[in-house]
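Several structures are given next for inspection.
None of the figures in this text is laboratory data; all of them are computed from the coordinates on show. In this text the structure is predicted, and so the values were computed from the model without any measurement. Cβ atoms are built from the backbone, for glycine too; each structure is taken alone.
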Structure P
Amino acid sequence: MIDRIRRSAFLFAAILAGAALSSPTTAQSTAETTAGDAKRGAYVARLGGCKSCHTDTKNRGPDLAGGVALKSPFGTFYAPNITPDKETGIGGWSTEDFIRAMTEGLAPDGSHYFPSFPYTSYTSMTRQDLVDLKAYLDTVPSAKQKNRDHDMQFPYNLRVMLGPWKWLFFTRGTFEPDPKKSASWNRGAYIVTGPAHCGECHTARNFFGATGADFALAGTRKGADGKPVPNITPHPKDGIGDWSASDIEFALKSGMMPDGDFLGGSMTEVIENSSSHWTDSDLKAVTEYLQSLPRRKTP
């Protein structure tokens, strides 16, 4: 109880301190918007598994029209409509609006998004990938479906806290390739840390809902749904250290693990909507990156 009170006190102190250091709006990007390639953007959407969160398949909802419930210890989030409908979707957004949302977590009106929307990972994406993704989303069938309000617990429902939260825990920046690594390794690192946002589920979060580099991809004993999330580092006991490269690639392609069992939970949708559609070269790249990670124990 005392620790919880101290943490809450720290959180509200951070709000007061951060209020002077953060603003709900940012300046418009001065970068020139290049033409988007919708076909390439469709593949970027596959890398990110957009359908898994933004299509309510359980209720046979329209593709990418939102409504999926994302349960967490902080409350329940509902994924928004990202079809081109101008009233309830993102049809009225410019490409710059879309890029700001994806890389800064800001809505077109300047309000902050909750980090349940993984802009904390998407910020690593290249501008061209984002431009292409927006071009693709502009081509999907428009669906008029109003977004549902999040059902959040106090004090996490206070958007005023998000500016200070970003100041404390969010670092903007496009992925920078490591010149000492292979092109394949860098591609894998980009996919895992950016569009595929693997760390959003496979990394433990602190009291404030932020992930930490010390536990990157080491899984959790208790995920958002209360169930364990697998460690995908090469740790020999907690992780996938005894998996071969072909084991990892086959699991990402088919969902089958080396022991013949199948990946379950939310990974079922990840396989179905995302990684089973990746190119062989991207599967190899992701595998190369995962096998290079430090061997981390699950916290």
Structure Q
Amino acid sequence: MARPTLAIHGGAGTVVKSLMTAELEAEYRSGLDAALTAGWTILDSSGNALDAVQAAVVELEDFPLFNAGRGAVFTHDGRQEMDASIMDGSTLRAGSVAEVRNLKNPILLSRAVMDKTVHVLLAGEGAMKFAAEQGFRLEPDKYFFTEGRWQQLQDAIAAGRVQLDHTAPKPIGTVGAVACDAEGRLAAATSTGGMTNKKFGRIGDTPLIGAGTYANELCAVSATGHGEYFMLAVTAYDVAARMKYKNLSLNDAAAEAIAHLTEIGGEGGIISVDRDGNVSTPFNSEGMYRGTADSSGFQISIYRA
């Protein structure tokens, strides 16, 4: 029997403690706690890792302070375009979606792609047509509107920049979860609203299996940060490859993958778990919203130790 373990993240980036009020930090922690509770309830009841990561990410998508689902940032055109992916390490099956709109929980559509099609990635109009066929309900634009996100867009437009959400004073980015269940099965899931003021149908690493999300029989990985660099480094798969071909431990493989990301100019972090329930959460930014759950309880962190 393996040791059931869950790890989650709510984004990595410039997390400056001096800009964080006690009330705001408590809010972030409550969101992470809710996600841990949702995923751990499944693992603690002998459920599977895939259902656990899905449940955790649904909670993170529903929490308006995180850049996914309800809290997704605005594109240059003033709308939300969301990406998500999920992967079952025990079967090497995966599903992902890109540029979807008005979906409360893009991670659920990713699961449907995995379970009900022969494809891995659906995007844009095709993904939305599939969502309609599967009976997914669309939420009105007002469900996704938050004043803070709108102001981030106005600031980014005024400055002429495209920015990661976590470069703002309220730093939150991509969300994700990884899990190992009692049978040693591994799974990963990731969801995001992308970058504030993004144009031209930009898609990041989140829906790309191997870049932002990966799981096999050795480990499960979910990434957060500047997606272009995670794509260039194939960071999520890189952890698994280092474990397999260099025979490294999860901790060493994850550390090397982030070191390589740093070398090519990337910023961000990953959460990862292996089939023994070991967790590694390295990052090269000032902070990363993260949490873990196992039989000993929950642990939530934001800043560097």
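Given that relative contact order in percent (Cα under 8 Å, 6 or more apart), derived from a single structure, equals 27, which label among P, Q identifies that structure? Among P, Q, the structure yielding 27 for relative contact order in percent (Cα under 8 Å, 6 or more apart) is Q. The value 3.5 for distance in nm of label points 7 Å out along Cα→Cβ at positions 46 and 174 was derived from one model only; which of P, Q is it? The read-out was computed on structure Q. Each of P, Q could give mean projected area of the Cα convex hull in nm², but the derived value 14.5 comes from Q.
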